[in-house]
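The numbers here are math on the coordinates, done by the rules we state, and not lab data. These figures come from a predicted structure and were not determined experimentally. Cβ atoms are built from the backbone, for glycine too; each structure is taken alone.
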Structure P
Amino acid sequence: MAGFLKVLFRNLLEGPSTDPFPLGETFTPARLRGRAVVDPELCMGCGMCRHSCAAGAINISALPDGTGFTITIWQNSCCLCASCRHYCPTGAMSISNDWHSAHAESEKFQRIEQHTIKYEPCAGCGTLMRPIPAALAERLYAANSEIDPEKTRHLCPKCRQLEDAKRSICLLPSPGKQVTAASDGIRASAPTKE
């Protein structure tokens, strides 16, 4: 009986040892999987998140006039698997640690995250396209000082290919000249047996 009174007295002095939630703030672990979130600045609309979503909670649809696309995440359907974050090539998809997902049944269709992303004209030909995110362009072209990442990120794939061809242009031998790889210093891009 004395042991019980000792524990009871200690608990009365120290106060409650549980979280005050929902009446107050509570601890949230840093790696907790909460809501799926998309960064519209980084999203390219490639659809990897939609294809990898186990619950079918992500939809990407083109605008009727062809000037962009809309990405929608149905939070009510999301199973918090984080495969969208794992497979996103630009890092646009993430999982926040916001775990406050209790809602009334009548509010389930309002629990969406939706962004409309407009295309921009290509700096070279004017074709509507989505520019490469600045951070990704910096990483992609960091090893080559000849490439201006800011200029290149605003070019469509065809114009980027033309710019690359201009940079790596080589002199072709005249039609009558015999070419040998060893004498002319020509190297194949694929490994060959020598």
Structure Q
Amino acid sequence: MKKFLLVAAGLAIAASSGAAMASDQGWYVSGALGASLLPDLNMTNAATKAHSSFDAGYAYGGALGYDAGNGWRYELDSVHQLSGLDRLNGALTSGHLQSTSLMANATYDLVPGAQITPYVGAGLGFQNVGGSINGLSGGDIWKPAYQLEAGLREKLGDNTSLFTEYRFTQSEAARFANANDMANQHFDDHLLLAGVSYHFNP
């Protein structure tokens, strides 16, 4: 009898866990706001390399995703960021750098079905980098890019969840130019984002 009760309890727990996981299956949309923290980046031409540093900027974006119900989520997302230029080779200067990304992501909830779960993910896609730096401007061409992310998600109900995450993105260098010069602007970014997701199929 005791063994039967233990087996029954185990089956009940497994069933309830499976139901919790299945309840998350379906389509969802997300929106996020946050900060863009560009590291010191390099602008290079045939003769020189300049080190550019930036003020903290802003970022916002959204995603359309599908939750498979087993911890895996698949998304198509886009994020736009803009950061003001602070210094070039240590000298105060003006300008800005901005980007828009379009990525296909796969993320995994480390504790599927839990009310609060950490998650990790990665994505591949394209990034459009543009702006103006020290009289050079341009970019605005889509380049191959990738991103890595880690975050924490909390379910508020059957349809809604909140999340906060760190995201690193990097793309191929963008070309900046004026009438007299041309340079390649290296780009990567550290993003801190917070947002909300709405699930259509609770």
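Here FRET efficiency 1/(1 + (r/R0)^6) of positions 86 and 158 (r between Cβ atoms, R0 = 41 Å, to 0.05) was calculated and came to 0.35; which of the structures P, Q was it taken from?
This figure was derived from Q.
If relative contact order in percent (Cα under 8 Å, 6 or more apart) computes to 18, which of P, Q did it come from?
Derived from the structure labelled P.
Have a look at P, Q and say which one yields -6500 for helix-only ellipticity at 222 nm (-39500 (n - 2.57) for each DSSP H run of 4 or more, over all residues; to 500), as calculated.
P
With FRET efficiency 1/(1 + (r/R0)^6) of positions 30 and 70 (r between Cβ atoms, R0 = 35 Å, to 0.05) coming out at 0.65, pick the structure among P, Q it was computed from.
P
Identify the structure, out of P, Q, from whose coordinates semi-axes √(5λ) of the Cα gyration tensor in Å, for residues 94-165 alone was calculated to give 35, 14, 9.
Value 35, 14, 9 for semi-axes √(5λ) of the Cα gyration tensor in Å, for residues 94-165 alone corresponds to Q out of P, Q.
Comparing volume of the Cα convex hull per residue in Å³ across P, Q, which is largest?
With respect to volume of the Cα convex hull per residue in Å³, the highest-scoring structure among P, Q is P.
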